[in-house]
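Several structures are given next for inspection.
A short reminder: the numbers here are calculations on the coordinates, not readings from a lab. From a predicted model like this one, the values you see are computed outputs, not experimental measurements. Cβ atoms are built from the backbone, for glycine too; each structure is taken alone.
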Structure 1
């Protein structure tokens, strides 16, 4: 059975459903659950803010760090409420590469991902899912 389960999380309903399924699998199997999110870089237009206020980028980076710390705490608390111990991780860089490295480093047996339905991002989603399926050494569960 699975010993280490990871769920890729972004702030979308599909990810919330994938997270719920991962929690269920974890509770049933007694595995460890790790939730991962990819920290997006600040948008390019933030450079305009820096031009008028040099401290703006620092402030935005602090806000982003605070957002992800609150997210990590929320994931851990949700797990506790469900009777599952969760560790939350924020990754940086290319989405596929970061997740592949995480799964290898943490010996993940099952990667749970949310599948988006009928969106304009469908082609990019499938390219990410396809790339993950090609590169990770673990099973992948796609949740609608």
Structure 2
């Protein structure tokens, strides 16, 4: 399968998984009475699957913590923990749609900044007028989807 079909398809499925995960994990958090416990369970299941996948596809990599790898490249774990904890806690109170809408808005701002400046070693892609219009339309769409609680 060509990457022009495979990559977007995988990311579409991953994108679908984010609000599904938020809904399932926030429901688990409500049932357990603890968003932290629900998040811990989610990470335990995810870690188990990641380890199985690692051993099936690549085997154990001893060089996972190499002295030539900058420490900041390991901070993604903190960000994913913050995301899962916050979405698990906020979703039952604010609604999954509202929660994910603002997550998406944050992702748009971050991706535009990272791409424009080529931060963290990412491929640099400047913001041109066409991309700016696209971002404005996406932001407008997100804000139209958010349900106002008055």
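So distance in nm of label points 7 Å out along Cα→Cβ at positions 1 and 17, computed for just one structure, reads 2.5; which one of 1, 2 is that?
1
Given 2.2 as the derived value for distance in nm of label points 7 Å out along Cα→Cβ at positions 25 and 113, which of the supplied structures 1, 2 does it correspond to?
2
Which one of 1, 2 has distance in nm of label points 7 Å out along Cα→Cβ at positions 9 and 41, as calculated from the coordinates, equal to 2.5?
Attributed to the structure labelled 1.
When Rg and Dmax of the Cα atoms in Å is computed for each of 1, 2, which one produces 18.1, 54?
Of the options listed, only 2 reproduces it.
To which of 1, 2 does the computed value -26000 (helix-only ellipticity at 222 nm (-39500 (n - 2.57) for each DSSP H run of 4 or more, over all residues; to 500)) belong?
Derived from the structure labelled 2.
The value 23 for relative contact order in percent (Cα under 8 Å, 6 or more apart) was derived from one model only; which of 1, 2 is it?
That value comes from structure 2.
To test your reading of the models, identify which of 1, 2 gives 0.95 for FRET efficiency 1/(1 + (r/R0)^6) of positions 57 and 81 (r between Cβ atoms, R0 = 41 Å, to 0.05) when calculated.
That value comes from structure 2.
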